[in-house]
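What follows draws every value from the coordinates through simple rules; no lab data is involved. Only a predicted model underlies this, so the values are computations on that prediction, with no experimental measurement involved. Cβ atoms are built from the backbone, for glycine too; each structure is taken alone.
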Structure P
Amino acid sequence: MPEQSTSPERVTVYAASSQALDPAYYDVATRLGACLASAGFPIVFGGGGNGSMGAMADGALSAGGEVHGVIPDFLMNLEKGHQGLTSLEVVDSMRIRKERMLDNSCAVVTLPGGCGTFEEVFEAMTLKRLGQYFGPIILVNTDGYYDLLLEFLQHSVKQRFMSNAHLDLWHSVDEPEQVVPALQSIAPSTADALKSASLDA
């Protein structure tokens, strides 16, 4: 098994495997990877060489970054496991993949994506709400891609499925260059704060 980074400062990036996107999405992914790498953040992601996943990894590697991939064995061909990474761990299931991606993670950054990306970021939000994850969760809202999702989360608060305190569990930025400053300015959550937010729901 490849050696895995144990750095507590590594950033988890959720991205897409689709190869049918507008080129702007690949550009944003490449820029995000380069920004994180230039700031010295090791990256862990889904391990694919396709789509915005591959573009993000390539951007980070081109900037001299440390990039670790985690991919289920059944997706090695479908998502074309990236062969140029610092390490690529092949696991048995999606469940294990998601768990490994959050291990030793100081933050989650989510690029535009489909249902797999939605599942990943919602799991991170849920774990944070329950006090099982403490890092910032940042959505890269390229061209307003996540506007409707953010509106829906506001709607959930209005309907009292969540409290106003839960709106602090995630943040959004418009450009990948804003991610590193956001990571540097958002303090990690504390167990007490998250417990209070959960009780306030």
Structure Q
Amino acid sequence: MSFYDLIISRRTIRQFKSQPLPRELLERIVNAGRLAPSAGNKQPLEFLVVDEPRLCHQVFPHLKWAAYISPRGNPKPGQEPVAYIITLVNLSIRAQDYEYDVGAAMENMILAAWAENVGSCWLISINREKIAALFKIPENYRVDCVLALGYPAEIPIVETFQGSIRYWLDEEGRLHVPKRSLEMVIHFNQFTPRPPSAQQL
């Protein structure tokens, strides 16, 4: 698979196989995040890897999954993530404008995981205080987001945008995700207004 094909085949996964991930693979994924671009090369990010089943079980209640399909779309019993990467911001290094670093690191890790057939879900709706307390994270660190990981137990389907970005589950529980077409989002040399139907949610 080419790198381009890897990128366009990536989907958010919320149902996982119970097979554990090798520690070496988790280290490779974090290393991809470590080497992502960093504004001013400040490198304020650190990564807390959770792969012990008991701790994964404790993290799970502090995560909110897909609002459009919750609770039916939440990981089913036995299909929860087998590992998490908690992205931390060292506020002593950078207290603002770290979101760019986080985005670059997360995408690197998501693609590094997918290259190894590992699915992921980037979670931002999380209980940061509970997670910080669970792992005794110092106050000068921000719990920014969580990357849930595991081998996929589902294959989401991309749908043509039909006026709504809301993803849905069909009768068989398969996830369908609408995406705006390339023609709706690309401009060459000048901005071209789009019809209102291309902007609807």
Comparison of P, Q - label where Cα Rg over 2.2 N^0.38 Å, for residues 96-143 alone is highest: Q
Per distance in nm of label points 7 Å out along Cα→Cβ at positions 160 and 184, the highest-valued of structures P, Q: P
Structure from which 27 was derived, relative contact order in percent (Cα under 8 Å, 6 or more apart), options P, Q: Q
Of the structures P, Q, the one that 16.8 was derived from, the read-out being Kirkwood radius over Cα pairs in Å: P
Comparison of P, Q - label where distance in nm of label points 7 Å out along Cα→Cβ at positions 24 and 64 is highest: Q
Origin of the value -12000, where helix-only ellipticity at 222 nm (-39500 (n - 2.57) for each DSSP H run of 4 or more, over all residues; to 500) was derived from one of P, Q: P
For mean count of other Cβ atoms within 10 Å over residues 104-111 computed as 23.2, the structure of P, Q it came from: P
